[in-house]
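J.: The following blocks contain the structures, represented as structure tokens.
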Structure I
Amino acid sequence: MKLVFMGTPEPAASILQSLIEAKHQVLAVVTQPDRPKGRELKIAFSPVKEVALKYALPLEQPEKLKGNQVFISFLKALDPDLIVIVAYGRILPRAILDLPRRGCINVHASLLPKYRGAAPIQWALLNGEKETGISIMKVGELLDTGEIILQEKAAIEDKDNTATLSQKLFDIGGKLLLQALIQIEKGKAKYTPQNEANATYAPAIAKESAEIDWRRSAAEIHNRIRALVPWPVAHTFYREKLLKIWEAEIALADLATAPQPPGSIVQIVKNIGFIVATGTGHLLVRVVQSEGKKRMGAYDFVIGHAVGTSEILPN
């Protein structure tokens, strides 16, 4: 089929690659405009743009979609059978949704109607879900409400974070998308309406949500740490300097100590890290990043900063 592909981050790039390898005719690629990135704010291409350039595909990076007649005319001239959307980052206006003869489809990282919105993977982890999945859906004007074409479940492991779970889900998504395209091309795709009674929402994660409240349970804090990797990364403060926590786990062993206030460092674990008391239970911190430094093992941080068990991380 003749496709237009719209996407931006790495998972979308891997799916674009799979479409190219499956010999679908990608008429054009649409991605977000180049943005400054990193400490030096150098202009960076999106991963999807990198793939488009690699294969010399026509590339568009519109600043806006609604009312952009030049861009809409460009799409009309291509006369696509279908528009495929994967984490593009913007809602498509009706003028674009109505353009391809077979409509627009989206690869969404949840089992819709659960977790509609911008951050379904993060919210599944924040809420301690044990299962999520991928939905291939027809796109409508309202956010993630379109009919379901295909779905596949995926287990969430205790060590999964947003980065690892994204990779897992979009590996599934690439394969499921190819199946859906075959069904659509043959006229055999089934479009199942979503059950609105089961709908939940996953709004974008705010950077301000990254600070850890040690008064919460160890399980809640563990889930927040997992959900916020690789961005914005959960953090606390140590001696008034920001300390990011990249990896931790619930400490299951009983600690031979009296109850300590939440945030108390109660034990140093040799060659591993340090254990912190929470509102309920304890958390073993494994990988950290101190302000202005690179990531390191939490035990190396302990040695380098002479961390003691008398210290309390702020709430």
Structure II
Amino acid sequence: MAPPPLAESTDLVTAVLVVGPLALVALAYGRRVRHLGASGHPVPGWRQACFYAGAFVIAAAVTGLGPLSQELLYVHMVEHLLLGEIGALLIVLGLTGPLIAPILTFRVFGVRIFDRLRVLAHPLVAFPLWAIDLYVWHLPVLYQAALRHPGIHVLQHAMFLGFGINMWMCLFGPLPMPAWFGNLGKLIYIVAVRLTGAVLGNIFLWSGTVFYSYYLHGDAVYNVSPLADQSIAGAVMMVEESLLTLGLFCWLFLRAAKEGEERQNLLDFAHLNGVELTDERAARAVSAGRGAELRRRIETQIAEQHPGDEQPSPSGASAPLGEVR
């Protein structure tokens, strides 16, 4: 039985064309981080760690699993999950508004190209784009074409990563989201994304039909049944989806609890000092991550109304603003 055609050359070209640009992006990221730190806008260390970890995961998936992923479907599934889900998520967690500002203001013939493309990160756009990309690339004709042709394989990986990043931007990215995309909207979004992935995983797990004849050689070499290989790939996808969903639900619960407490603190602080603040405005500020900014505005308004006065504490005694709850 002949080995899979072009497996070695496909793997080498894919690794070079993915890891090379990834290294350049990491260098540009580090340079931007240093610039922001010098200008008084440091990027939190945990965000930097997430970004570099994401770059490492992507590079390791392409170079470390590449050879074996050309022979076994379930290994290729692991590679794609690391690339399009885990790596993409870590990259997004490493981003902040100031970090991506130069990209959004980049002009081509006077037009801010990337700023115009922000519409792609809208939840109602990002989700269907990600879902279509996921399913179309798993059609046998395209999936096996990617395995046989380096250029198509690179395109496949780039689209998995790009649409994965775009999908996660709705939940964790620095771009502003619609007012309706609060915690309930995020919950529905998470469920929709996870169910979409779970359906594909179940198809691999229970179909009973071998989709990709390309892997017949590798299955024979490693003494694995083609259907077992495909079922393991589906199981891997289901397990990853389950763990990630559990983590996202925990994150959303903690986020909702924190936002509720911060919103109530802002309302109490404003009421205590005689400043009008609606629940809607406080909720919008907290949801956008601008609760501290709104509090500073309230403090400024209080200082303008009562110059030289200390603000009352909840017990009636004077206390610095930073101690008021």
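J.: Given a value of 47, 22, 16 for semi-axes √(5λ) of the Cα gyration tensor in Å, point me to the structure among I, II it was derived from.
T.: Source structure: II.
J.: Thinking only about distance in nm of label points 7 Å out along Cα→Cβ at positions 25 and 297, which of I, II has the largest value?
T.: Structure I comes out on top.
J.: Looking at structures I, II, which one was helix-only ellipticity at 222 nm (-39500 (n - 2.57) for each DSSP H run of 4 or more, over all residues; to 500) calculated from, given that it came out as -23500? Walk me through the intermediate numbers first.
T.: Numbers: I: -8000; II: -23500.
Corresponding structure: II.
J.: Can you rank I, II by distance in nm of label points 7 Å out along Cα→Cβ at positions 233 and 289 and just name the one with the largest value? Working shown, then result.
T.: On the way: I: 0.2; II: 3.6.
Top value of distance in nm of label points 7 Å out along Cα→Cβ at positions 233 and 289, among I, II, belongs to structure II.
J.: Consider the structures I, II: one of them gives 13 for relative contact order in percent (Cα under 8 Å, 6 or more apart) as calculated from the coordinates. Say which.
T.: Label of the source structure: I.
J.: The value 0.15 for FRET efficiency 1/(1 + (r/R0)^6) of positions 241 and 305 (r between Cβ atoms, R0 = 41 Å, to 0.05) was derived from one model only; which of I, II is it?
T.: Attributed to the structure labelled II.
Every number in this text was worked out from the coordinates using simple rules, so none of it is lab data. Here the structure is a predicted model, which is why all the values come from computation and not from measurement. Cβ atoms are built from the backbone, for glycine too; each structure is taken alone.
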